[in-house]
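> The following blocks contain the structures, represented as structure tokens.
Just so it is clear, none of the values below were taken in a lab; they were calculated from the coordinates. Everything numeric in this text was worked out from a predicted model, so none of it was measured. Cβ atoms are built from the backbone, for glycine too; each structure is taken alone.
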Structure I
Amino acid sequence: MSTKLFFEGEESEFEQYIQGQQYSSYILLADAKTNGFCVPLFKRIIPSLSNSSLIIIPDGEQNKNCTTCELVWDELNRMNASRKSLLINVGGGMVSDLGGFAASVFKRGIDTVHIPTTLLSMVDASHGGKTGIDFNHTKNMIGTYHPAKSIYINTLFLQTLSERNLLSGTAEMIKHALLDSEEYWNEIQFYSLNDFSQIDAIQHSIAIKNRYVNDDVHDNGIRQALNFGHSIGHAIESHSLTTSQPLLHGEAIILGMEVELQLSRMKLQLDNRFIEQFHSMRRELFPSLTQHFDTAQLLPFLKNDKKNEDGFTMSLIKKPGEPIIKVSVSETEINEANQ
């Protein structure tokens, strides 16, 4: 199923598309923070959905779990949701991941629409059809493929975010540039946070991700390039969630890319100038991101990663625009790259 994309300025087209599907009911799903800041804004922008029912879940990655899914299913059942109901996920990646998963198995699957309200979810989490919840402190261990029926993106929602949350979204955009081309990688060297937050940059980043997704919908081949930075990054994020100072997803991915770029140099002879360019961007955009995690702290999460079925395999970069998937790396190499 293809996903219809709508952007700011296309509100009437979005409303007409939704209404044309003839759903029996419309139900909004939001976390506690999104309900306070973004749901009222969404209702003003899309008035035809302002009277939809509402499910509110606890916010934070620590609540992306089975318990919260049960809350959603209980509410859907209480609202007499049918297979022709539509679940509209209003929020960041946690909401689209969990809402998409909950919808994918409720009555064997109901349609979803994503309204991403963070930069991270606008360029990454809401696209590609992957859903997931965390299990046993491991990111997205349980999930399905359930593409949204449509996605509506409006940069007005970004005005509700803190600078830290905005910055988190730039991590995936930096990754997309590394996967795209040396030309685009060189272009974003001069981007400020404001540049990353513009609709043109967001659309460009989405197009890069969707190019990989459309060529490999079920993640059996080249789509795995999108995992760059995420093998180490997810381990860092999972470990940080067990501490008193959990990282945001994008912060963990920046740290993960830093290690995996070193692995790319060691395994694929990536030119060091690209690593220096990355370091320069990190210092400019994330000056206070100084956490370091010992390899021993990350190994339990790496070993439990669903991508590592036979030793450690990662998607690395030979040069911008030339990712290599399924590269075998050893524990010794990870430790060396993580110094």
Structure II
Amino acid sequence: MKIVVDDKIPFILPALHELADEVTAKAGSEIRPEDVRDADILVVRTRTRCNQALLDGSRVKLIVTATIGFDHLDTAYLDRSGIRWTNCPGCNATSVGQYVRNSLLALQHDTGLRFAGSTIGIVGVGHVGTAVWQALKPLVAQGEGQLLLCDPLREPFALNADNHSRWCALHEIQELANIITFHTPLTTDGPAPTFHMADEAFMNRLQHKPVVINAARGGVIDERALLDAMDKGLVSHAVIDTWEQEPHISTELLRRAFIATPHIAGYSADGKANATRMTLDAICHFIGVPMRFKIEPPALPPDLVLSADPSVRDLQLYDPRTDSSRLKAAPEKFEWLRGHYPLRREQGD
């Protein structure tokens, strides 16, 4: 059995070498038809387009993407061709929650933003949006703030009784929120397509000069419309992790965003370990062997002394301004920064 794997998926190669006769590791963007022609299993991230151009004539029978999103998979073609595929739903959801919370803590530190009395709109309440909601609840609960949850594809579920959260329609978020964070997949059809859902019309209905955060997919926000809204004073600050035309990102939005990062919101070592564990579980299930691999993220440096103050401690563990500074200094290294991402943990123990 031969497995071809994206060489930036951490902690996975020793296990794959135990499972397969041959393992080929390559940069995801460089995986070509000749690489997969005699492969049985393909393990990818978002940079590998899994479609007919890549797979026609190959013997691939399983594709696992070690990511939550799967818009890089041509699922209709895979289904027609009898190629099984799976993703890793929820693998890095708490990592994205950490990213959003800590970006707002950084805004609070640098601009005086206060959570007391803030109304935060979460657009998309799947695995990731739910984790973001959980991460933000303690901050909002400190004052008279509120979390507005919007997801047209999900039935409202029973929320914890905390008096700070409620389901709403998208127009209420536009009218009431002073922070809006997006966590939807990128879709162009279906009952609620998300491509450019935050377009010029969306921006023109904003009432409270919100902070706008995109840690979903680049195309969910029309970047030109966002820049125009910033020019008009309709948006106060932008936090952008996912971009249209990655890795060739908008230099103007890069310059003007308060935090601009290279699609790494979900890149905690904890989230990566989850994705690798789920990937191996899918492969083991497919080939009919027990999942016996224990995947754990590395420990934090032993000399790191964490503060007793929760907000200080959170930023000690992860400060997104550091990632932003790196990208703003070298936007041409967008892919390199993703591929050489440093250790980041969600917890201090």
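> I, II: which one has helix-only ellipticity at 222 nm (-39500 (n - 2.57) for each DSSP H run of 4 or more, over all residues; to 500), as calculated, at -14000? Spell out each step's value before the answer.
Working: I: -14000; II: -10000.
This figure was derived from I.
> Quick check for you: by FRET efficiency 1/(1 + (r/R0)^6) of positions 84 and 148 (r between Cβ atoms, R0 = 25 Å, to 0.05), which of I, II is greatest?
Checked I, II; max of FRET efficiency 1/(1 + (r/R0)^6) of positions 84 and 148 (r between Cβ atoms, R0 = 25 Å, to 0.05) sits with I.
> Using the calculated result 11.6, 33 for Rg and Dmax of the Cα atoms in Å, for residues 60-131 alone, pick out the matching structure from I, II.
Derived from I, not from the others.
> For which of I, II does FRET efficiency 1/(1 + (r/R0)^6) of positions 236 and 276 (r between Cβ atoms, R0 = 41 Å, to 0.05), calculated from the coordinates, equal 0.60?
II
> Now for a different question. Which one of I, II has FRET efficiency 1/(1 + (r/R0)^6) of positions 196 and 244 (r between Cβ atoms, R0 = 30 Å, to 0.05), as calculated from the coordinates, equal to 1.00?
Attributed to the structure labelled II.
> Which structure, out of I, II, was FRET efficiency 1/(1 + (r/R0)^6) of positions 4 and 124 (r between Cβ atoms, R0 = 25 Å, to 0.05) calculated from, if the result is 0.20?
Details: I: 0.85; II: 0.20.
Traced to structure II.
> When semi-axes √(5λ) of the Cα gyration tensor in Å, for residues 180-219 alone is computed for each of I, II, which one produces 23, 12, 6? Let's see the in-between values first.
Values: I: 23, 12, 6; II: 19, 13, 7.
It traces back to I.
> Taking mean count of other Cβ atoms within 10 Å over residues 36-43 from the coordinates of each of I, II, which one would give 18.0? Could the numbers behind the result be given before it?
Working: I: 18.0; II: 21.6.
Value 18.0 for mean count of other Cβ atoms within 10 Å over residues 36-43 corresponds to I out of I, II.
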